[in-house]
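J.: I've put the structures underneath this note.
Bear in mind that the values in this text are calculations on the coordinates, not laboratory data. Just so you know, these numbers come straight off a predicted model, no measurement behind them. Cβ atoms are built from the backbone, for glycine too; each structure is taken alone.
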Structure P
Amino acid sequence: MITYDSINLPLPDIDTASTTAWVKSVSAAHGKRCGNIAYIFVDDEKILEVNREFLQHDYYTDIITFDYTEGNRISGDLFISLDTVRTNAEDVGTTYEEELHRVIIHGILHLCGINDKGPGEREIMEAEENRALAMLKNELQS
């Protein structure tokens, strides 16, 4: 089950049915099935609080992924800062909607086992994000 919730702000304006179908398609493309996945949309202050409390990091970020995956069934809690998503969209010159979808799928790719901290991993993650975003565009055009 994939759920969408928010803390301190309204849910973003996304089509949860098509987003859920997309997340499941991307997961399947990586040989995974979706278990319990919770998207929690927050503001910058809440993401900073979560980052400090659970990861001992003192900075803002766009997403924090708590991974509860077992075997091929991905599960996790994904905290997404809509404030940081908006700032990042402006910084990289893309739309808020596209950046939000990129971050939504970034967490899923982490749950599928793709990392982005080591040498060469960032490029792999970006390529997978781009591939997933292309899948979304194809699904929306169908």
Structure Q
Amino acid sequence: MAAPSRFNIRVYGILIKEDCLLVNEEWFADKLVTKLPGGGLELGESISDCLAREWQEELNLTLTAQHHFYTTDFFQASAFDNSQVISIYYRVAVAHIPEVLCNTQATERSFWLPLSSLQEATFTLPIDQVVGRMLKEAFLQNRL
């Protein structure tokens, strides 16, 4: 495999409500991907603006970034193109969460996953799997 030709920076939000984590499923490149809500940073965009835009686009939710949770600290090649993926995760808050979440994209579905049933294998992508493990450990130690 050739060395990556560019960076691919992704920004994701972690929303926890009543010991449940908001998770997205979406079709991307003919694969069903289970991930945290968020997406790609655009050139000239701040990390917080990217996070707000992605949540507005995907979930029609307005969020407030609370604090940084994790940034990729290992090399990860993209499964979809010739790039190196760097993912940034923030704990977020949403002022009003509707009873029924309505995704704005027909190819996406969001759901609440109990933290007690969260597993590393819940997520499709390797960096999300690391974050899933971190969230599970924090939940078990009552740190969330």
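J.: As an exercise: FRET efficiency 1/(1 + (r/R0)^6) of positions 99 and 123 (r between Cβ atoms, R0 = 30 Å, to 0.05), calculated from one structure in P, Q, equals 0.75. Which structure is it?
T.: Working: P: 0.95; Q: 0.75.
Here the read-out was taken from Q.
J.: If helix-only ellipticity at 222 nm (-39500 (n - 2.57) for each DSSP H run of 4 or more, over all residues; to 500) computes to -17000, which of P, Q did it come from? Don't skip to the end; give the middle numbers.
T.: Values: P: -17000; Q: -6500.
Corresponding structure: P.
J.: With relative contact order in percent (Cα under 8 Å, 6 or more apart) derived from the coordinates and found to be 22, which of P, Q does the value describe?
T.: Corresponding structure: P.
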